[in-house]
Structure P
Amino acid sequence: MLKGIIILFILVTCGEGIAQNAFTLSGKLRLLNPLEIRVESLKGDILLSLQVAKDGGFKSGPKEIEPDLYILSIGNTKQPVYLTNTDVTIKGFYDEKNPDNSSLSFTGIDDFLELLKWVPERKKTVVDEVRGQLQGTMYSALAYMADMKAYEPNKMLLDLVPEVNRGALSAKWLENRVDSLRQFAIGTEAYDFEYVDPDGKNVRLSDFRGKYVLVDFWASWCGPCRQEMKNLLPVYKELKGEDLEFISISLDKREKDWRRMLDVEDLPWVMLWNKEGFIVGDAPNTIQKAYGFYSIPFIVLIDKEGRIVARGLRGEKVREEILKARQR
């Protein structure tokens, strides 16, 4: 999402935006061809549209806006950007055919640049230290840019958005995201799956009610999955007991690939196969939708009552969360 105008361009300068009652956009670009600059709301409503001739100059009239996340389009390149009622300027060279060759400088987007400091790296999450560092809809804008799949960090950011700002589009977007992710929250009942074991017997999660259950989703072709399974083995040997069960669910599309890995890994816990396989993209399979994961390995810990205790575990966190659950 962030690999757009602001990120790809070589030069971005931070200038002091002068607080005022309206937003304006102006600048001077060196262009190969005339183009259009647009600012749209997250719903797609066009706030302003400027035709930039080959001489490159452009300037909008003043327009009062709600401080929030908007979509800035320069030619065919789109980028979410946080805007306030300040003068924003854009200067430099823009290559519409190859934006990587562009070099632009921006002023008046200080809040957006501050937001970028808090956007987590790939597959990571927003840290708690962001509390008190931003204001208003900057928290919901951060959630939009971070695009996190877990309930807890999204809920944290929503709670930081003041009620007076809840009508903003990014805040409404975040409310919808939190509602859709609520089923994956810590403390909610885990989806009761049923898959086949190596002997052809159907096994359900609810068969292990009364035990802590660590569920590991993996596939034979996934290198990190196989490494994580090796990491699980010493944890299993250390913590195994009548109150704990490990289940590894293969998301291989071919049964023979799963069975081949059973022989190679020879792990001492419950092994199941989900014949749907792992789906990459916007149409995840049943179990991916039920547990809200889009990459593997994915490990979730379920308590004796069938509720989710922890999710997205890796490495030492597996051991820590099992011990923590036992102490509750």
Structure Q
Amino acid sequence: MSKFKRVDLLKVKTISIKDRQSKVSRKDFAKPFDGVAGSFASFVESLPHILVADDLRKVVDDIVTSRKKNKPVILMMGAHVIKVGLAPVLIDLLKRGAITAVAMNSAGAIHDVESAMWGQTSEDVAANMVDGRFGMARETGEFINGALTEAFHESDMGYGEALGKRLLDRDASNVDISLLATCYSHNIPVTVHTAIGADIIHQQPTMDGAATGELTLRDFKTLCEVCKGLEGGGVVLNLGSAVIMPEVFLKALTVARNLGAKATRFTTAVFDMLNHYRPTMNVKIRPTQDGGRGYYFTGHHEIMIPLLAAMVKAKTG
């Protein structure tokens, strides 16, 4: 005989499932997609109205609403987004007015310039590390560092602006796939945020620390100005930047608020292959803690970003 007491489950009071509040019902379920006659909009509607699928719809709705209200949609990005061939997809959104500002790390600028000028990018790091050739492509350093030095001495342009202008001035053979050039030609703010020592162009003879530092500082000030308009419906997208852009954004947002802008009640969304601490805290959570909504979507850029872009286009027609 047991020494321990047990409850009597026969005394438990049950309720009807009809009276229970349920989070999922049949109307939320996915629907089979007609692959022959179905439109992309009907494919989106066929996705379940549950969890991440519904969150993605909400982000798309917020992007569309933001532009209708003439609020900024800021695209922040890491270099990998360009490396996996997504520049044409993002350029299409820029030209449609769905994105109003672009902020990238300086590795992204390198991939953009190499793609635009020479139609190729992303060297084999492991192979070139062996004999010290990694990051020593002469033309890349001469082009980017030259543009920064020239702008430093001759204008008040920032990092992104200087590169976009030079790509157009040099008639880059693949300029149509350049985010930097597209932004410059369409008067869209484009900023580049660098960590000195982190990029291949910093190890070359053409590197000018004063020029690089000053131009990326100018771009930080530009991003601060853009962030002032986020109040009440703006959107911030962070595509694949795990450290640089989340850190820069948090400071830019702080400066905007310090200068008198409320810059609250907006939407943030992170798209990345993994869940990272800084994008979670500095993009999703902290900026929206006083109002707004933050989302995090985990998946490969080459699938998630075209999906997002197509959903925006389907919504706007």
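Throughout, read-outs are computed from the coordinates displayed, never taken from laboratory work. Predicted model only: the values in this text are computed from it and were never measured. Cβ atoms are built from the backbone, for glycine too; each structure is taken alone.
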Taking P(r) over Cα pairs in 20 Å bins from 0, in percent from the coordinates of each of P, Q, which one would give 27, 43, 26, 4?
-> P
Relative contact order in percent (Cα under 8 Å, 6 or more apart) computed as 14: which structure among P, Q?
-> P
Consider the structures P, Q: one of them gives 6.5 for distance in nm of label points 7 Å out along Cα→Cβ at positions 55 and 287 as calculated from the coordinates. Say which.
-> P
With mean count of other Cβ atoms within 10 Å over residues 103-110 derived from the coordinates and found to be 19.8, which of P, Q does the value describe?
-> P
Using the calculated result 59, 32, 27 for Cα extents along the principal axes in Å, for residues 151-270 alone, pick out the matching structure from P, Q.
-> P
Which structure, out of P, Q, was distance in nm of label points 7 Å out along Cα→Cβ at positions 71 and 263 derived from, given a value of 1.5?
-> Q
Structures P, Q, by mean count of other Cβ atoms within 10 Å over residues 223-230: label with the highest value = Q
With FRET efficiency 1/(1 + (r/R0)^6) of positions 167 and 303 (r between Cβ atoms, R0 = 35 Å, to 0.05) computed for every candidate in P, Q, 0.80 is reproduced by structure Q
Which entry (P, Q) yields the derived value -13500 for helix-only ellipticity at 222 nm (-39500 (n - 2.57) for each DSSP H run of 4 or more, over all residues; to 500) | Q
Given that semi-axes √(5λ) of the Cα gyration tensor in Å, for residues 87-246 alone, derived from a single structure, equals 25, 17, 16, which label among P, Q identifies that structure?
-> Q
Of the structures P, Q, report the one carrying the highest value of mean count of other Cβ atoms within 10 Å over residues 95-102.
-> Q
